[in-house]
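What follows is a group of structures, each given as structure tokens.
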Structure I
């Protein structure tokens with residue numbers, strides 16, 4: 001029997017929420033989903049934990065210095081999208097519970113801007129799996145599949 005295996009990748013995402021608003025980043029010049037809103041997020045690097053990856057990405061993208069204890073796990077998504085090739089993702093979503101400074105657009109070469117959106121009024125040009133994850137967060141759904 002010929003079994004074909006796929007490559008599994010992991011990514012970590014941050015729900016940065018205050019006063020019923022969520023912080024989104026308008027992507028540009030990345031080669032993936034440019035012109036769409038996403039969350040602070042990124043891939044795991046070698047020898048990183050999920051939370052360590054997210055701590056690094058949050059600082060790189062929106063300038064917040066956070067700790068592992070500032071993050072609360074909310075959702076995991078198994079994602080397979082034909083548009084990204086023969087890859088499947090396990091996406092971990094955490095809510096950032098505490099931060100001190102105001103978020104900034106720390107990567108203007110990759111982000112047009114950052115903006116707060118009401119959770120009841122998300123932009124139309126949002127990355128589809130991010131929109132699904134936000135709905136799952138609001139519905140208190142811990143696991144989902146997306147394709």
Structure II
């Protein structure tokens with residue numbers, strides 16, 4: 001872990017996508033609901049900081065009881081990455097140049113649009129893929145993700 005390590009330290013996971021309007025925000029929201037033993041945040045490599053969350057992302061998370069409507073995109077910084085125990089790039093479009101010593105994982109998430117699945121159904125499949133990966137991450141961290 002970066003920073004001070006204690007017996008009660010909660011790992012910090014930073015989820016990153018390009019705009020911080022969709023996939024990384026979904027991961028942050030899903031993590032907060034299900035993986036209470038790690039602290040989640042999100043940012044974008046080219047964040048649209050004057051924009052709002054992707055409406056379909058918010059809609060499909062609301063279907064599972066997660067509210068991300070108030071999220072405002074944040075630009076990824078080296079300080080954010082240094083503060084995290086793990087940086088997770090959601091998808092391969094987000095190009096991350098981490099500072100030395102920062103642990104980065106890339107989740108090559110499914111992209112349903114390549115199979116002709118678009119709209120809200122596409123977002124549900126992406127949500128479910130991210131949720132499964134969060135469950136696996138939580139299990140790897142030795143956590144119980146049941147709510």
Structure III
């Protein structure tokens with residue numbers, strides 16, 4: 001997929017969400033996503049379709065929003081967390097407030113490394129994942145990443 005995306009040079013289109021093995025979400029300009037969907041289908045993808053979302057999240061097109069967010073975050077005091085925070089930008093546990101800030105800023109234009117993040121949590125000893133809020137999408141992704149792990153949701 002990444003190689004196909006690199007071949008599109010006239011529009012912005014990038015890998016945005018590494019959700020689970022076999023599921024990757026792309027982001028970019030509308031024309032770039034449309035070109036990528038067509039190219040991915042031609043390359044043998046089972047499915048490639050535009051999602052109905054409100055922006056080009058986790059792509060370079062979010063740079064203006066990233067700059068605004070950076071100003072707000074830099075003006076905010078962060079304390080050390082009581083437990084490690086797994087951030088999708090780096091896909092490992094983070095405890096330093098300054099690193100947490102930088103990762104929050106970076107997440108607007110960087111890909112979501114969900115698969116790596118879940119695997120890191122499992123490697124660090126996580127055995128139960130609880131999804132809080134409506135829906136069970138993340139619970140389903142966790143099970144696709146590692147079917148031996150328990151996952152539940154609380155609405």
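Miscellaneous remarks
- Structure responsible for 25.5, with mean count of other Cβ atoms within 10 Å over residues 25-32 calculated and labels I, II, III on offer: II
- Structure (I, II, III) behind the derived value 3.4 of distance in nm of label points 7 Å out along Cα→Cβ at positions 73 and 105: I
- Test item: semi-axes √(5λ) of the Cα gyration tensor in Å, for residues 17-88 alone calculated as 32, 18, 7, pick one of I, II, III: III
- Here relative contact order in percent (Cα under 8 Å, 6 or more apart) is compared for structures I, II, III. The highest value is that of I.
Any read-out appearing in this document is the output of simple, stated calculations on the displayed coordinates, not a laboratory observation. Everything numeric here is computed off the predicted structure, so don't read it as measured data. Cβ atoms are built from the backbone, for glycine too; each structure is taken alone.
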